[in-house]
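The data blocks that follow each hold one structure.
Nothing in this text is a laboratory measurement; each read-out follows from the coordinates by a stated rule. Not measured: the values here are computed from a predicted model.
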Structure 1
Amino acid sequence: MEEKSYKEYLKNITTFVFDVDGVLTDGSITITTQGELLRTMNIRDGYALKTAVDQGFNICIISGGNNEGLRLRLKGLGITNIYLGVQHKTDALKEYLELYDIDPKNVLYMGDDIPDLYPMQLVGLSCCPQDATSEIKAISKYISHKNGGQGCVRDIVEQVLKVHGKWSQDANAQLD
């Protein structure tokens, strides 16, 4: 039996689930003298996430990291389902899907490392950044040509929204 192309899954996606470190960031942290952990996020990823929210897609963030600055940034993009400090991502994913009665086959999950391995196997479209670990690449139906924190989220969100006819067709129309 021939494997389906990842593009065949895009039309069924209603929900995005993203890890943070290594997906929305490049996985690097800067530690201040006060012990605060600072991350850098890509503004174009943020634009894609905000556009997806505005177009009615469900977005959930599941991260082992726990940082209130991160929560504020994500809430500023309109994302309300934010699970931080998660030990077991599979449990958080199942809780989220049950809470909103979401069919896992309609979910895209993008992760980059071992903690994402099991939850990624529960969804319709598993994706990862170009620089994900080999274990994650092996189970991903789509590997972005972009690295974590360098536009991989924008890459896949834009593809899904275009298939659904919900990506901006004319950027100039927004300037009028």
Structure 2
Amino acid sequence: MKIYTKTGDKGQTSLFSGSRVAKHHLRIESYGTVDELNSYIGLIKDHAPEGEDLFLLHRIQDRLFTIGSILATEPEKKDNKRFKTPQISEEDILFLEDQMDKMNEQLPEMTHFLLPGGHPTVSFCHVGRTVCRRAERRITALDEEQPVNEKVLKYINRLSDFLFVLSRYWAKKIEAKEVKWVPEQ
């Protein structure tokens, strides 16, 4: 099977339905940024501290593929059996919240904003978090034009919080110093 199709050579691409849209269409921007985020999650997995259970990050990557397929399907096609896509559930959102709660129990209380960095593993979590926030901005902009499933919005919002907590949790585990942001006077 050839990877290249040449169908996008003039700046258009297909959605799941087969509809053609510009490659800069907000729907493409939305799921393209989710795809970028998924790649960063892979990078985060590759730099996980020794002994970490990577099932959690694998599950997040799976959910991001689900979100990508949801975003690649126009709302008017979502109930068509031909374009049936998996969905994000409330359990997926609660899973992230539960994982954050478990990590937070082991962390000192935050008293300041934190400067990203301190160790490559921590930095990758922060880059993932910021890409997640960009995906959220793209998806909410799309939602203003065409409705997006609210669970997608909730999941992406929780995921950025999760990546922040993960950065702190792993920083503690690998004994990386958290640098507090104290504004210069």
Label whose coordinates, when helix-only ellipticity at 222 nm (-39500 (n - 2.57) for each DSSP H run of 4 or more, over all residues; to 500) is calculated, return -19000 (choices 1, 2): 2
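Please state which of the structures 1, 2 yields -0.38, -0.64, -0.73, -0.82 when log10 I(q)/I(0) by the Debye sum over Cα atoms at q = 0.09, 0.12, 0.13, 0.14 Å⁻¹ is computed from it. Provide the component values of the computation, followed by the final result.
On the way: 1: -0.29, -0.51, -0.60, -0.70; 2: -0.38, -0.64, -0.73, -0.82.
The read-out comes from structure 2.
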